[in-house]
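Enquirer: Below, each structure is written out as structure tokens.
No lab work stands behind these numbers, since they all come straight from the coordinates. Computed from a prediction, not measured in an experiment: that's the story for all the values here. Cβ atoms are built from the backbone, for glycine too; each structure is taken alone.
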Structure I
Amino acid sequence: MLNSMTGFGGREKEIAPFGKISVELRSTNHKFLEAVFHLPDGFLSLEDKFKGEVEGKIKRGRLTCAVNISGSKSSNVHVNKQLLKNYLTTFKHMGKEFHIKDDISINTLIHLPGVLSLEEHNFPKTCIWPHLRTLLKGSLDDLAKNRRKEGQALHNFLKSRAQMLWQRLEGIKKRYKVAVKAKLATLVTDDERTSFLKESDVAEEIDRLTFHICNFKSKLSKSGPVGKELDFIAQEMQREANTLAAKSFDVGVSSTVVEMKSQIEKIREQVQNIE
């Protein structure tokens, strides 16, 4: 089963006392595996752990991993009571000294510098890693399913194109025999016939194209990363098709080869998406 390099996966969960944790993965085409991690402040030490999990599942592609932690319930409101007493004592003396009778509201007090603050509990990163690992594994599973789904569509496309190439090549084999026979009938001398047969001999190119198409179809059913192999085979098919086109003397054969080259180009475009 082919795997596409394009896909998305993500999981999120509310986990006390950390808050809502989300992990999102997005992958695109790339010759090799390139993983980029966007982790919250203070979580850089976990990057190697993330990388290890990713490398165990993904072989090729540019992968972006974004981790967010929000709505943490680990923060408490802290009231600096001593500072508040100092404020009130100062205000009381000011009121007596300057004969100010205004009452001080709570709203005024909570906006005084330093009275209120958020007290955060810094939990060790080892405490949160098991939760992150579970979400990461789930996200990788989602990504793998998405890539397999895309891979199935690519498999169907490439299989149909390979079958089309096979049919066109079979047509070329039959037409070439007829075309060669007709051309020989127009030549007068043995030297002309010998020279023509030598220049127009495409048996080797047809045999190689036949082999490459069969090999391509075989690799499509192979499990694991095969994108690079398929790309190489497609390049070889293109090379043989170019030589076949250059040697062809028959308009009908040349037209069919042009069509085959167009299909090979489409194949080469799509195999870039395969892991």
Structure II
Amino acid sequence: MKQISTFILLFLLTILSILAASCSSDQPETKKELLIYSGITMIHPMSEIADIIEEQENCEIIITKGGSGNLLDSIRVNQVGDLYLPGSDSYIETAVEEGLISEHVPVGYNQIAIMVQEGNPKEITSDLMNFTNTDYYIVLGNPDSGSVGKETKRTLEAKGIYEEVLNNTRRLTTDSKDLTAVLINGEADLVINWYATATWPENAPYIDAIPIDEEYAKIKQLRLGLLTTSKHPDIARKFMDYAVSPEGQALFAKYGLQTIAP
């Protein structure tokens, strides 16, 4: 299984198409290739499932990761790929409306949380009004590029403070990975990010997560969608089946995501 960023995906697809055209017809048959678009928060379980499906189906799976909105833009532009897992099912709904998804299955749930540097040195509480405090260096996700930014905007609008918080935010960033990085690097006092990212072994020693009242921080369903452009829908459906199986759900739980009911 390989991972690539959305920024080089289009370039690689162009090169691959040129190479494919230059290959002679008498060359041995290559492995079937699947392309999966995954939000960053789900990249760990998706990568582990990809390794399993590659072994079972003797295929190669490429995963491109990034902000859910940026991934959807890539799907629209490239018109290639097999599966799409964004950080919120609102992106799946949009993709269905645009004829990009033929079917989808629930694989778990996401929820945002306030995140601070490990040990919470500034003793920040769960009150969302902290984001209006000008003493704090605040970084938020961009609502136009990723699911965490979109959900952050919805949450702060529900509290009635989004514009005030936006004016107090030092910068917007594209996705959950960057929100984690600014805390680990000591560049921010607090952010809002998907809770699951705080549980990962590479992040847990550096970050503390503070739950947000569920009145504002809604649980968001994760749906894995089969793209209408899929060249190997049979293998893609086996991936979907594994993701909702007890074994697949254990992998989602392993990385801090809430799982679907048995």
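Enquirer: Here helix-only ellipticity at 222 nm (-39500 (n - 2.57) for each DSSP H run of 4 or more, over all residues; to 500) was calculated and came to -12000; which of the structures I, II was it taken from?
Expert: Corresponding structure: II.
Enquirer: Let me ask something else. Tell me which of I, II gives 25.8 when you compute mean count of other Cβ atoms within 10 Å over residues 39-46.
Expert: II
Enquirer: Which structure, out of I, II, was mean projected area of the Cα convex hull in nm² derived from, given a value of 14.6?
Expert: Among I, II, the structure yielding 14.6 for mean projected area of the Cα convex hull in nm² is II.
Enquirer: Further question on the same structure: Please state which of the structures I, II yields 0.20 when FRET efficiency 1/(1 + (r/R0)^6) of positions 63 and 199 (r between Cβ atoms, R0 = 41 Å, to 0.05) is computed from it.
Expert: Among I, II, the structure yielding 0.20 for FRET efficiency 1/(1 + (r/R0)^6) of positions 63 and 199 (r between Cβ atoms, R0 = 41 Å, to 0.05) is I.
Enquirer: Here mean projected area of the Cα convex hull in nm², for residues 87-206 alone has been calculated and equals 8.1, so which of I, II was it run on?
Expert: It was calculated from structure II.
Enquirer: In addition: Tell me which of I, II gives 0.75 when you compute FRET efficiency 1/(1 + (r/R0)^6) of positions 55 and 79 (r between Cβ atoms, R0 = 35 Å, to 0.05).
Expert: Details: I: 0.15; II: 0.75.
Here the read-out was taken from II.
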